[in-house]
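Asks: Below are structures written as C-alpha cells.
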Structure P
Amino acid sequence: MPLPDADLAVVTAAASSPDWQVRAQAGRDLAGSAHRGDVGEVLLRLVLDRHDTAVTDATSRALLQRHDVHGLRVIARALATAHDSEYADHLHDAVTQHLLPDGPIAEFRDLCDELGEDPDPAVRRGATHLRSMAAPWTSTP
C-alpha cells in the first residue's frame with residue numbers, strides 16, 4: 001500500500017539510517033510506493049545496501065510481493081547494476097522463494113517480458129536475467 005506523502009518523507013529518511021533494521025523496515029514500507037520514480041531510486045539503494053544484505057533481502061521480498069511491474073523493475077535494475085555477485089545471489093534467492101513452490105510463475109514471466117521493453121537498458125538486461133531465473137519452472141521458454 002502506498003504511503004501518504006507525510007509518511008513518505010519520514011520513511012525515506014529512515015532509509016539512510018545507520019541501523020540495518022531501520023533500513024530494512026524502510027525498504028518494506030517504501031515497496032508499496034515503488035511506482036513513484038523518486039521512491040524507486042531509494043528502493044534501488046536499499047536493494048543494493050552496501051552495509052547489510054538483510055536490507056537487500058527484506059526490500060527485495062517486499063518488492064516481489066507487489067506482483068507488479070513497478071516492484072520487479074527495481075529488482076531488474078538492481079540485478080543489472082549490482083557491483084557484487086553477492087547481491088545477485090540474494091536476489092536470486094528472493095526470486096526463488098517467491099516463485100516456489102506455488103508462486104506466480106506465469107505472471108512473473110509476463111512481467112519480465114513487459115520489462116524487456118523498458119526504455120532503460122539496465123532494466124531490460126535485468127528482466128532478461130530474471131526471466132532466465134524462472135525458466136526452470138516454466139513450460140514455455
Structure Q
Amino acid sequence: MLHQPVSAQESANSGTFAIVTGLQSPIQKLTADDLRELYLRRRRLLPDGTRAVPINWPVGSSERRAFSLAVLGRPPEALARYWDRMFFEGVMPPIVLGSLDAIARYLERDPSALAYLPETAVGDSMRVVAIIEF
C-alpha cells in the first residue's frame with residue numbers, strides 16, 4: 001500500500017512533494033500552473049477535458065502549509081476570504097482528507113483525483129505526475 005519510512009509530518013518538512021493520481025487516472029503530467037489553477041478551483045477540467053478532483057490536507061497540517069506556500073503563493077489561512085467568495089459563487093474548495101491511507105484509498109476509487117504527498121509516502125498504487133520542491 002503506502003511506503004512510509006518517515007511520518008508524513010517529518011517528510012513534509014524535507015522539501016519535496018509528489019503530485020500523485022491513482023494508476024487508473026488519465027492524468028499523466030501536471031505543471032505548477034496547472035496545480036495552482038486546479039487547487040484554487042479556477043479550473044476544474046484539464047486541457048483534454050478530463051475532470052480533476054484535487055485533494056487537500058487539513059488546514060493546520062504542515063503538508064498543507066508547505067504546499068500552499070510553494071504552489072499557491074500564500075498560507076492556507078490567507079485563503080479563507082478567497083474561499084468565502086468562491087463558495088458564494090457556487091465553487092467548492094478541494095476536498096480535505098487527513099491521512100495518507102485515506103488519500104490512497106480515494107485515489108484508487110476516483111480516477112479524476114489528484115493529491116500531494118511527501119515524496120517518501122508514494123505507494124505502488126499511485127502514479128507521480130509532478131514533483132514540487134520547496
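Since every read-out is calculated from the coordinates, none of them should be taken as a lab result. Predicted model, so just to flag it, every value in this text is computed and none were measured. Cβ atoms are built from the backbone, for glycine too; each structure is taken alone.
Asks: Taking mean count of other Cβ atoms within 10 Å over residues 69-76 as the criterion, which structure among P, Q has the greatest value?
Replies: Numbers: P: 24.4; Q: 15.1.
Top value of mean count of other Cβ atoms within 10 Å over residues 69-76 goes to structure P.
Asks: State the single structure among P, Q that was used to calculate helix-only ellipticity at 222 nm (-39500 (n - 2.57) for each DSSP H run of 4 or more, over all residues; to 500), giving -21500.
Replies: On the way: P: -21500; Q: -7500.
Checking each candidate, the match is P.
Asks: If you don't mind, another one. With distance in nm of label points 7 Å out along Cα→Cβ at positions 37 and 53 as the yardstick, tell me which of P, Q scores highest. Spell out each step's value before the answer.
Replies: Working: P: 3.3; Q: 2.2.
Greatest value across P, Q: structure P.
Asks: Tell me which structure, out of P, Q, gives 1.15 once Cα Rg over 2.2 N^0.38 Å, for residues 45-116 alone is calculated. Don't skip to the answer; put the middle values down first.
Replies: Details: P: 1.03; Q: 1.15.
It was calculated from structure Q.
Asks: Something else now. With relative contact order in percent (Cα under 8 Å, 6 or more apart) computed per structure, which member of P, Q shows the largest figure? Could you put the intermediate results ahead of the total?
Replies: Values: P: 19; Q: 51.
Largest one: structure Q.
Asks: Still on this structure, please answer the following. Figure out for me which of the structures P, Q the number 3.1 belongs to, where mean projected area of the Cα convex hull in nm², for residues 61-100 alone was derived from the coordinates. Intermediate results must be reported in sequence, preceding the final value.
Replies: On the way: P: 2.5; Q: 3.1.
Corresponding structure: Q.
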